[in-house]
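Visitor: Each structure below appears as structure tokens.
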Structure I
Amino acid sequence: MIEIASISDMKARAANLHDELGYDPLFVTQNGRESLVVQTHEAYAEVQEKLAFMELLITSRKDVKRGRAEPLDDFLESI
């Protein structure tokens with residue numbers, strides 16, 4: 001669920017935000033404009049792990065297209 005709150009509201013709820021948010025981010029506005037996205041450390045770490053994995057996949061696909069990869073069987077025989 002997308003939740004939006006003002007900075008004032010976020011400050012008032014600060015002590016309980018970790019429990020309230022879980023893995024959902026809180027979009028914070030200032031003067032009616034988007035300002036911040038707040039999330040728990042656990043949610044942030046999970047997103048970073050997913051991004052790192054996606055980067056690995058993208059790099060791997062580029063390596064295959066550029067001919068910098070070898071068949072899995074050849075690799076397994078070499079170790």
Structure II
Amino acid sequence: MLDDILDADQVGKMLRVHSRTVIRLAREAKLPGFKVGDQWRFRREAIEHYIREQEQRYIDRQKEEQDTKEEDADKKE
């Protein structure tokens with residue numbers, strides 16, 4: 001159970017970003033976390049969900065861009 005709670009350094013390693021970036025994203029409510037005293041903590045499950053969400057958003061954006069390009073090409077014909 002304790003392995004399921006991560007600190008900013010551990011999350012940074014998972015996301016391959018600096019721990020300051022993790023803290024900034026948490027402060028901006030862009031990354032799910034909570035504070036214990038003055039230290040940020042993160043549930044592994046929530047971070048894994050965040051990663052999957054970000055992947056899906058990227059895939060959706062790429063698909064939208066491709067669809068737009070195809071529509072524009074069809075209009076030119």
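Read-outs: derived from the displayed coordinates by stated rules, not from any lab. Owing to the predicted nature of the structure, the values given are computational and were not obtained by experimental measurement. Cβ atoms are built from the backbone, for glycine too; each structure is taken alone.
Visitor: Once distance in nm of label points 7 Å out along Cα→Cβ at positions 26 and 50 is calculated for all of I, II, which comes out largest?
Guide: Working: I: 2.1; II: 0.8.
The maximum falls on structure I.
Visitor: Given 1.0 as the derived value for distance in nm of label points 7 Å out along Cα→Cβ at positions 18 and 42, which of the supplied structures I, II does it correspond to?
Guide: Going label by label, the one that fits is I.
Visitor: Now for a separate question. To which of I, II does the computed value -0.59, -0.96, -1.01, -1.16 (log10 I(q)/I(0) by the Debye sum over Cα atoms at q = 0.13, 0.21, 0.22, 0.26 Å⁻¹) belong?
Guide: The read-out was computed on structure I.
Visitor: A follow-up question, please. Suppose you compute relative contact order in percent (Cα under 8 Å, 6 or more apart) for every structure in I, II: which one lands on 22?
Guide: Clearly, the read-out refers to I.
Visitor: Here helix-only ellipticity at 222 nm (-39500 (n - 2.57) for each DSSP H run of 4 or more, over all residues; to 500) was calculated and came to -17000; which of the structures I, II was it taken from? Please list the in-between numbers first.
Guide: On the way: I: -17000; II: -21500.
It must be structure I, since only it matches.
Visitor: Ranked on distance in nm of label points 7 Å out along Cα→Cβ at positions 34 and 58, which label among I, II comes first with the largest value?
Guide: II
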